[in-house]
1. Assuming -8000 is helix-only ellipticity at 222 nm (-39500 (n - 2.57) for each DSSP H run of 4 or more, over all residues; to 500) as calculated from a single structure, say which of P, Q it is.
2. Suppose you compute Kirkwood radius over Cα pairs in Å for every structure in P, Q: which one lands on 13.9?
3. Where does the value 44 come from, among P, Q, when relative contact order in percent (Cα under 8 Å, 6 or more apart) is the thing being computed?
4. Using distance in nm of label points 7 Å out along Cα→Cβ at positions 16 and 72 as the calculated read-out, with 2.0 as its value, let me know the right label among P, Q.
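What follows is calculated from the coordinates using simple rules that are stated; it is not laboratory data. Worth saying up front: this structure is predicted, and the values here are computed from it rather than measured. Cβ atoms are built from the backbone, for glycine too; each structure is taken alone.
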Structure P
């Protein structure tokens, strides 16, 4: 019976942390520092150059949001090797785990 309660509390806590992470992500997306990439991301891409610029802006916005959410986690996971154009972000879960550990401090 205690195991059910523990895992239920753990599940509830995990859901709270997931929601807090999404909220932080949305808040950082709205900050002026990260907003500057939106006009390029949402603009027309008639040429390959514009498409290239859009892809770069998307990556820069993701990097900006990650720095905003947790500068320490960003520094530890992405700073020496930031996301690049076309890269699949296989470190996203590592970043989120780092952020969750920060919340427990």
Structure Q
């Protein structure tokens, strides 16, 4: 399992088209992808951070995160039985390029 934190840098945030781009990249790899918002200073009654993990291969789940410009996402690649650490690394790097460098090509 490997994970990175990326910042949304495009003006419109993660709407339908960027969500589709994330899912299309994730589906190229034989590893699971979990995505969750990194919440800053938002806590539940139990004093725990409230982080909903979604399946990065589900376009509706990615859209429902509602990530806006400036918000951060934690991307976690999980290979079955710890196999394919190279695939985990490649997936996360491709997503980092898409999100932070290319800004979803917008």
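1. Going label by label, the one that fits is Q.
2. On the way: P: 15.5; Q: 13.9.
Only one of P, Q returns 13.9 for Kirkwood radius over Cα pairs in Å, namely Q.
3. On the way: P: 23; Q: 44.
Checking each candidate, the match is Q.
4. On the way: P: 2.0; Q: 3.1.
The value was obtained from structure P.
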